[in-house]
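See the structures that follow.
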Structure I
Amino acid sequence: MQFTLNGQATSLEVDPDRTLLDVLRNTLGLKASRLGCGLGQCGACTVILGDHAVTSCDTPMWSVAGKSVTTLEGLGTRDAPHPLQAAFIEEQALQCGYCTSGMLMRAAALLQRDPQPAESDIKAALEGNLCRCGVQNRVVRAVQKACA
């Protein structure tokens, strides 16, 4: 199976029915995407497939063939963080951090499609990401800051 992962051509021999999350974490060692519910309902495992945010826990590998996948590891670096990552830090838009990578990826997909979204659009885009720590308002502010 061939696809692009974080800008790099990738070729793997994997069961096409394995989930993208399983392959990312257990075959490729990319740990930023996390298993939350395993049903695509919490958003902790969100990655960008093409230009849309998807939950990788319920995305079969066969659906990734020939496409581009971006994980948090491909969004920015410690030395050159993505504007969203910098804004999340500035706004302290994380607490335990479990859901953070999924929120960052969903927000990044939104900004790819709409670089200046309205607050209501940000809230709607992040609706599928659950956070038990209660930092949702900080997350919205961080996304707004990244657009400025």
Structure II
Amino acid sequence: MTDILITLYPWTKAFHIMSVISWMAGLFYLPRLFVYHVEQSMPGDSRDEVFQTMEQKLLRVIMTPAMIATWLFGLMLVFTPGIVDWGSVWPYLKGASVIAMTGFHEWLGARRKDFMTGSNRLTGRQFRLMNEVPTVLMVLIVLSVVIKF
């Protein structure tokens, strides 16, 4: 099995990078959609329906498959011999950050359900602040992998 992972390493790394880019794009965009949703519509109006459709498709068609692919290819990289130095701090920091990113993804899914039921209580400002979470996590992940501290 490890021979296959070593042979596939460049492909695995390429697909991991592509899936991360797709997932991150959604993590940056969905909170922004929530800002516009809360500021430019009321529950039940025609704009509310349009925002809900956009949010649902972004989450279910793009973000969730990209997250799954990110995890799949990331785990393949972890199990490829010689890639991860378990004596360093960086794999643990990256792992914790990816788990936090997954938690943020799930939090966004819960907020989408709030809009569906008309029970959203967060403001545009609060969604703007939450939009910084994936940026902070991305910085931690990229620095940990590139600097390898």
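Computed from the coordinates by the stated procedures, all read-outs in this text should not be read as laboratory data. What you see is a predicted model; the values in this text were computed from it and never measured. Cβ atoms are built from the backbone, for glycine too; each structure is taken alone.
For relative contact order in percent (Cα under 8 Å, 6 or more apart), find whichever of I, II sits highest and give me its label.
II
For distance in nm of label points 7 Å out along Cα→Cβ at positions 15 and 39, which of the structures I, II scores highest?
Working: I: 2.2; II: 4.0.
Largest one: structure II.
When Kirkwood radius over Cα pairs in Å is calculated for each of the structures I, II, which structure yields the highest value?
Looking at the calculated values, the largest one is II.
Figure out for me which of the structures I, II the number -8000 belongs to, where helix-only ellipticity at 222 nm (-39500 (n - 2.57) for each DSSP H run of 4 or more, over all residues; to 500) was derived from the coordinates.
I
Which one of I, II has mean count of other Cβ atoms within 10 Å over residues 7-14, as calculated from the coordinates, equal to 10.4?
I
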